[in-house]
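Each in structure tokens, the structures are laid out below.
Every number in this text was worked out from the coordinates using simple rules, so none of it is lab data. What you see is a predicted model, and the numbers here were worked out from it, not measured in a lab.
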Structure P
Amino acid sequence: MLGKLILSTLGAAVILAAADPKIVDAQAKVKAGKYEEALAVLDPLHKADPKNAEVNKALAEAHLKYGDSFMYNENLPPRQKYAPALRQYRAVVAVDPANKDAKSKITLIENIYKQMGRPVPQ
């Protein structure tokens with residue numbers, strides 16, 4: 001049992017050591033609610049290496065959390081939250097086409113626009 005714990009701890013340490021410091025910084029910015037700052041770090045990394053799985057995961061997560069910050073902000077009226085949230089969720093799907101959470105939120109917002117009789121923002 002102790003051997004498994006040591007191996008697990010070592011494995012986690014190796015993963016943490018392998019993480020790009022810029023990505024770690026961006027993830028900390030996301031946790032602090034500084035989404036635009038995180039995206040400013042991640043976007044250039046993604047442009048430089050669009051197939052980097054670690055960058056793509058962090059970028060998708062940043063866009064998802066940013067979208068949620070609009071979508072679930074009770075202080076914003078619908079006219080101010082749905083369009084920016086939709087943009088962020090679409091950015092998630094652009095990076096991670098299989099992201100079910102973003103896809104379901106896109107569908108939800110598009111349906112809200114349709115129910116209101118308004119055109120869905122592109």
Structure Q
Amino acid sequence: MPQLIEMDEKVTLVSQMEGSGGPVILINTFKVDPAEVEQLLDAWAADAAFMKRQPGFISTQLHRGIGGSCVFLNYAVWESVEAFKRAFFHPEFQEAIQKYPPSAIGSPHLFQKVAVPGICVA
């Protein structure tokens with residue numbers, strides 16, 4: 001199981017899941033030792049396959065830092081906080097995350113779009 005380090009030390013992922021609304025974006029960064037990259041990719045692929053089958057899932061994309069980096073970023077879109085929470089606490093997902101490599105460190109956090117006039121819309 002990856003070690004989890006909160007992205008925001010004042011607002012935990014679990015406290016975010018107490019909210020409601022949507023859509024929400026899950027951003028999750030992973031750091032892993034170079035020797036365990038393939039294990040991380042296999043574990044992430046299994047998780048993504050599970051999440052794709054869950055109600056409220058919209059999409060996901062995994063990114064890797066360039067230049068030999070072992071930092072990964074997962075971007076996933078969900079219809080609602082509630083849908084993400086159901087999938088996250090599902091026993092099958094909780095079992096699957098045990099397959100991440102020992103060196104893996106994850107930092108998941110939920111986000112919503114922010115409107116900035118003249119730049120982007122919510």
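Across the set P, Q, Rg/Rh (Cα atoms, Kirkwood Rh) reaches its highest value in structure P. Looking across P, Q, the calculation of helix-only ellipticity at 222 nm (-39500 (n - 2.57) for each DSSP H run of 4 or more, over all residues; to 500) that yields -26000 traces back to P.
Here relative contact order in percent (Cα under 8 Å, 6 or more apart) was derived from just one of the structures P, Q, and that gives 16; the source is P.
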